[in-house]
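Coordinate-derived values only; no laboratory data. Being a predicted model, the structure only gives us computed values, none of them experimental. Cβ atoms are built from the backbone, for glycine too; each structure is taken alone.
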Structure I
């Protein structure tokens with residue numbers, strides 16, 4: 001029995017156990033058209049809506065055109081909500097579009113919206129069932145993404161545990177990665193703990209890499225320590241390199257020292273090369289100082305020092321350009 005079969009069986013058992021926690025009738029949706037219902041949102045849920053543009057200073061909230069692909073969809077004012085509305089469009093009895101928005105977000109549709117009364121757990125159970133459908137199961141499917149986002153927005157243990165089961169056991173790699181992301185982003189400390197555990201223990205290097213990104217989107221106080229640990233201990237070079245990349249993006253004060261140490265001790269040439277690239281992802285002034293220090297470090301190989309110079313050449317920072325001019329002048333005089 002392969003790992004995919006084992007995961008599929010484990011996921012079915014986990015979701016069956018979760019669904020058994022709440023006994024209720026299934027949601028009754030129209031055969032065609034839009035349906036909507038309101039549920040309690042997870043604590044700190046972002047007030048998702050549509051916005052006039054991406055500029056935080058000038059953006060204003062606007063109605064979401066649910067029949068169209070989302071445009072400028074997300075949050076701009078960092079507001080949170082304690083209630084969300086689920087919008088589902090059905091065609092021929094099958095759900096073909098799903099959106100989960102703040103309950104106060106205005107929406108527009110080409111056809112009337114049928115309002116349904118349900119509970120938060122019943123809604124979560126419906127989403128759990130929908131996640132297993134052939135349409136939502138497509139790995140690069142907008143519907144599948146919104147099912148997971150919707151679950152993450154639902155308050156309570158049923159939705160949380162369903163996401164955890166998907167993140168750990170689903171046979172679809174992309175579904176697992178997306179579940180990890182939404183757990184880290186929206187499920188608070190508990191979600192961050194799950195993402196961290198997966199980052200260190202999952203057998204799939206691709207999932208571990210995605211978890212490294214995901215925890216940077218969480219509120220975990222251990223993000224820096226976890227990324228440094230991952231960069232120092234993971235058995236896969238690509239995962240270690242990603243840990244340094246995302247560590248630099250956090251701007252954590254320990255980033256330079258941790259990445260510089262990896263540059264000297266990691267046995268993988270590709271990881272060392274990516275570590276230098278990671279330095280270039282630090283905030284501009286810090287990136288310049290770190291890259292100059294790398295370029296001047298005589299204990300490093302010539303290729304590593306050249307790589308640092310290359311990334312300096314990609315910078316628009318005045319200090320980086322001044323250093324390159326000094327290096328050029330020095331080489332000409334020699």
Structure II
């Protein structure tokens with residue numbers, strides 16, 4: 001059992017009753033992976049089988065970063081030139097066969113799927129190409145729809161450590177990052193540090209948007225465009241999870257943030273021991289495992305018991321879950 005799975009099992013044990021188990025579970029893979037493609041595809045199919053057996057909705061991030069990502073010191077400054085393969089996806093057929101493999105796996109799954117395409121799209125750490133990424137997104141959606149995949153919900157995912165140029169266009173009107181609402185089912189955002197979401201932090205400083213301000217602006221865009229939002233990744237990374245203050249300092253503002261933004265329809269918490277996965281991390285992400293704090297575990301369970309949350313086995317209550325023509329929506 002890998003460390004990620006150990007953390008996940010600890011999270012489920014902390015929840016205790018299956019009625020509080022999550023309706024979705026994350027899976028990450030790259031279209032240009034370090035390992036051989038047949039291994040990646042086999043892992044994807046195994047994951048889809050596990051999710052179907054568990055009656056969870058698959059929640060997948062299709063990475064468009066290049067093969068150099070694993071060797072690049074992403075925390076250094078300045079960042080390297082774009083190293084993603086989104087431009088290759090957009091402008092050639094080099095990855096079409098792999099996209100066909102993925103679409104066939106989804107067709108065989110026969111159920112709804114959440115699919116993030118190149119999550120954290122304009123984060124320099126992912127190496128995507130401005131003006132090319134939207135083309136790649138559109139191409140992938142078009143290919144999947146041509147294959148008859150009408151139960152895949154496509155997610156466009158932002159992270160507020162990145163620039164706030166998500167809706168920027170050039171002089172010719174070409175979008176820098178935005179692929180268009182005709183190919184987006186859900187907007188998504190990843191938040192980690194309190195400065196990303198807590199009202200204790202300002203929206204701007206010295207005339208510049210802060211991460212909190214960028215989060216708010218992205219959520220306004222989602223609201224203006226009539227799309228639901230998923231918090232696709234979140235975790236305590238900037239506070240001691242064992243502290244008596246962590247509920248008041250992180251979790252209470254987090255759930256208040258969700259409550260205060262009705263466009264947020266789903267959230268994912270990553271129960272991870274981050275120092276194990278981010279060695280030599282200059283940002284010093286901390287351990288985010290809720291199960292390490294019994295008091296927080298109890299309050300977290302009490303929050304999830306509120307009637308506004310859907311859990312394992314309740315996917316059929318999502319709007320569009322049983323319908324053809326659109327992905328799962330709420």
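What the table below lists for this structure:
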{"read-out": "Mean projected area of the Cα convex hull in nm², for residues 127-222 alone from the coordinates reads 5.4; which among I, II", "value": "I"}
{"read-out": "Value -9500, calculated as helix-only ellipticity at 222 nm (-39500 (n - 2.57) for each DSSP H run of 4 or more, over all residues; to 500), assigned to which of I, II", "value": "II"}
{"read-out": "At a computed 3.7 (distance in nm of label points 7 Å out along Cα→Cβ at positions 255 and 279), which of I, II", "value": "II"}
{"read-out": "With distance in nm of label points 7 Å out along Cα→Cβ at positions 47 and 319 derived as 4.0, matching label from I, II", "value": "I"}
{"read-out": "Kirkwood radius over Cα pairs in Å - highest-scoring structure of I, II", "value": "I"}
{"read-out": "Structure responsible for 19, with relative contact order in percent (Cα under 8 Å, 6 or more apart) calculated and labels I, II on offer", "value": "II"}
